[in-house]
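What follows is calculated from the coordinates using simple rules that are stated; it is not laboratory data. Predicted model, so just to flag it, every value in this text is computed and none were measured. Cβ atoms are built from the backbone, for glycine too; each structure is taken alone.
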Structure I
Amino acid sequence: MKRITLDGGIKTGTFKLPPPGFDPFKAGEADLKMYGLPQLPSDPGLLERYRRVFHRPAGAVKWIEPQFTLARGWVRRPRPKRVDLATEEGTSWSGGIVAGAFRWMQGDWIVPNVGAVADGRSMCGVWIGLDGDGQMQDGQQVFQAGVVITANRSGNSVQTTFEAFWEWFPADPVIISNFEVNPGDLLTLVLCSAQGTGSTEGTAFFANRTTGFGLAVPMFAPAGIALRGATAEWIVEMLTDPNTHQLIPLPDYGEVFFSECIAVSTDGSIVGGGTGNNYVAFDTQGNLVSQGRLIAPTVVQCLYSGDPPA
């Protein structure tokens, strides 16, 4: 692995690319680690899912080396309270959460198109992550990856961007500038930590199953931070302007269905993302703008509930 230090001291790197025609089912653990790929799970259901991701009907995954740029103009933030057995209300997160002691997690979703509700900028983050719900005692850290969506509207003109990102909060988010994401694309993300609780290293695996491209990103915790793995989340989030510290308006994203929502504990037990709690989000005026709904044991729906585009 080639190690890289980005601005702000953010540490990452690039793995060696798998050769053409590489089959993870015929590879050893050392090769999978060298290429930054998830280890083959022992659970039959998870193994079959792994097979569906890597053995695409349209052909093998096309591996690319990620290129990075720091995100500008937005930040995200963790939840200020710990999870309880109830619907949780707040001003940023909507989706689903489970509590435990997790080592890795996964999720699929189709990238939504968005409509700008008003003139100016609106944004949302669609992501999966470990920790972040009320981690005050651990410096509020979150190990996460996903897609950030921006809509800029001026009159009848709307420009949208869709960017893959990863972050080990409180370090800044990082954009993967050469991983194309478009509305309608089916994404698979897997987050793996070294050993769960106490990990300071991990990997984010991205696969765009529509375009066929995939990559893996090594992630290193900021100084003084270590993973707890106490929660796993599947989230649509209202982002924050780092200059004003105010929430950026949420675009009308319609709905996002996270499927294959699975978190795996350090003891190997499997927890479905739809078996825990749900989040709903309000804007700063107290209006409900986004709802998380637990549809099935491994399905979490996020539903836009704010004003429609004018």
Structure II
Amino acid sequence: MHSWRMGAVRPTHIRMRICEHEGKAMPMVEKSFLGLGAHGFHRIVYFEWGDPRNQHVLVCVHGLTRRGRDFDHLARALEDRFRVVCVDLPGRGASDWLPVAADYQPATYVADLAALIARLDVPQVDWLGVSLGGLLGMMLAAQPKSPLKRLILDDIGAFIGLEALQRIASYVGQDPGFADLAELEAYMRSVNTGYGPLAAEHWRHVVEHGSRRDEAAGCWRQHYDPKIIEPFKTGFSDPVVLWPLWAAITCPVLVLRGRDSDILTAETAREMLARKPGTALAEFAGVGHVPMLMDNAQIAAVREWLLPPS
């Protein structure tokens, strides 16, 4: 279940359409390009859904330890109306790991994402960012002449408390090994309780696309470079305060929030709406950090906002 708020306006229903294509859906295509960082080029992989000629593009960017395949369910639900582009940030999934851990920082990510937008060859894009992906979207949306037309922030906002940051830093980057995928799934369920009551098929998807085989050690690990956490741990010794960035964003915004989230608290969400009238808020009961956008209700909230009833 979820609730909506947009100032004093509350839509009376959520209408659901998922993958009602006329004819056969186009297959997902894996693509890549070279991004340039402080220590050389690196390969960035992204996954494109829908008609490649479609000028209506939704760019989806994952959170700190996740990857672009997290958006498979959402992309299938939107590819009838959008070209959906889901990227693996460097150090995650199929993209290259960076040779220097200090380069895992917003400046690198924003440069790669700007290159991605240029590669898509459209004047504007809609943006959906989960956690870190939302912060990067805020940075891009706040820039002069930004190509971001609309912004969806999934469980991230203009303030993050220190305790929540320390909770994430306590387990990210530990890089434990597991004998099989069942053990890895049990671990991922234990550290990601904020995902809420995901269906078994959704957990299988999270694990399948969030794992890598370490042949040298004879075990399974999470897909990402454990060094991605190093700049995070040194850079977030204080709460993250982004109210000036929030004030600079002029495009329409939808905020998604897990009702039990410690990353985007109810107080921060209320303040964001108060400071930017017209911002929409959808909250999901029984979910913390983050709504994974895999179940019908969460997908419906995104689709309804992007494609309001005529």
If you work out distance in nm of label points 7 Å out along Cα→Cβ at positions 102 and 278 for I, II, which one comes out largest? II
Out of I, II, which one gives -8500 for helix-only ellipticity at 222 nm (-39500 (n - 2.57) for each DSSP H run of 4 or more, over all residues; to 500) as computed from the coordinates? II
